[in-house]
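Visitor: Okay, got some structures for you below.
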Structure P
């Protein structure tokens, strides 16, 4: 008997890592629900189910997402949407800090909470965070909003780890690497497709016993 295709939801799927994860899982035969604020031509070409107009910082938008997915079990929820801005002591911008909190920290929590009814025993939640959210790893300063929002996401992910464990739902916390995407101006050590393949391997390995681990896409356990 052929295995049932996995239902995989990916936020921020119109470009970068989200696009490559959508491509990878579509090639593997999964049912991909690709969420984004605005669809892109490369995403449209994949033939996945695109759910457009999803702003993870908006309660109304995420409620609409949940309504569209009513009755659909999600096997893997990948909270990938994020923004990257910079603030320094010399150029502080509290509006951009708040914006990053809204998208990077509250967004993944909002989406996960809204889709609890879609998650069943054995489902997995993957949080795409950053090692820049590590307090122990910060040796260069700056990037106040990004660092703080990713640290907050890590904290929320650990609470979700505890709260979802009785439901047999695991949570993974992942730094994709320094990936050459539009978000960082094309700079980076690895390409989005390599990051996607590494992450997909870790998602497959993710289980209740490893729930709450903070890992680099190369498999390394990262400090808090």
Structure Q
């Protein structure tokens, strides 16, 4: 089957990597994500990845720490996850380049848009660490920004939940599951797919978002092939 998308940006939440323990990195989830990325790589899809850091640190909960400092700490958390993904991808035999928006030359290349696109064209998986490199911006915003910069066809939002709901399905049994939404609906209803800055950036640049649960094997492949899973935002 010919994939629906040629170039994708995968946003992996830190919470998804943590698995049921909700902290740290689950070996099962890490290896599972890597296996799913390998499946779509084998289809010839060009792949970029942004990963969150919420499994290690959520800056907004650090009330005693200055917000900017807390956000920088969160960027370091995303880098730990990015390195773990890099290792897992390499174990799958994938060529991987890690770029960070904050210079960490011993472990990664500095972020460079033109180099990132060249790596993608040469069929390397490119991982973007440390968010945007600036405080006050989430990794959701990083995903939207990098997707726009590399001209990705879609953001694959690989989450711990299987779709977008009107409320938290774990807390509200009456939460409504959405199959399709517009960017405007996401913003106006404050559905929490992405933060407002990220959602607006996607809307302004016509970037589609496909939200799905990453825990179920094969979901990433289904999303890339355009199958009806999760929620599509356009």
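Visitor: Upon calculation of distance in nm of label points 7 Å out along Cα→Cβ at positions 22 and 206 from the atomic coordinates, which of the structures P, Q produces 4.2?
Guide: The value was obtained from structure Q.
Visitor: Ranked by relative contact order in percent (Cα under 8 Å, 6 or more apart), which of P, Q sits at the highest value?
Guide: Q
Visitor: Comparing P, Q, where is mean count of other Cβ atoms within 10 Å over residues 38-45 highest?
Guide: Comparing P, Q, the top value of mean count of other Cβ atoms within 10 Å over residues 38-45 belongs to Q.
Computed from the coordinates by the stated procedures, all read-outs in this text should not be read as laboratory data. Everything numeric in this text was worked out from a predicted model, so none of it was measured. Cβ atoms are built from the backbone, for glycine too; each structure is taken alone.
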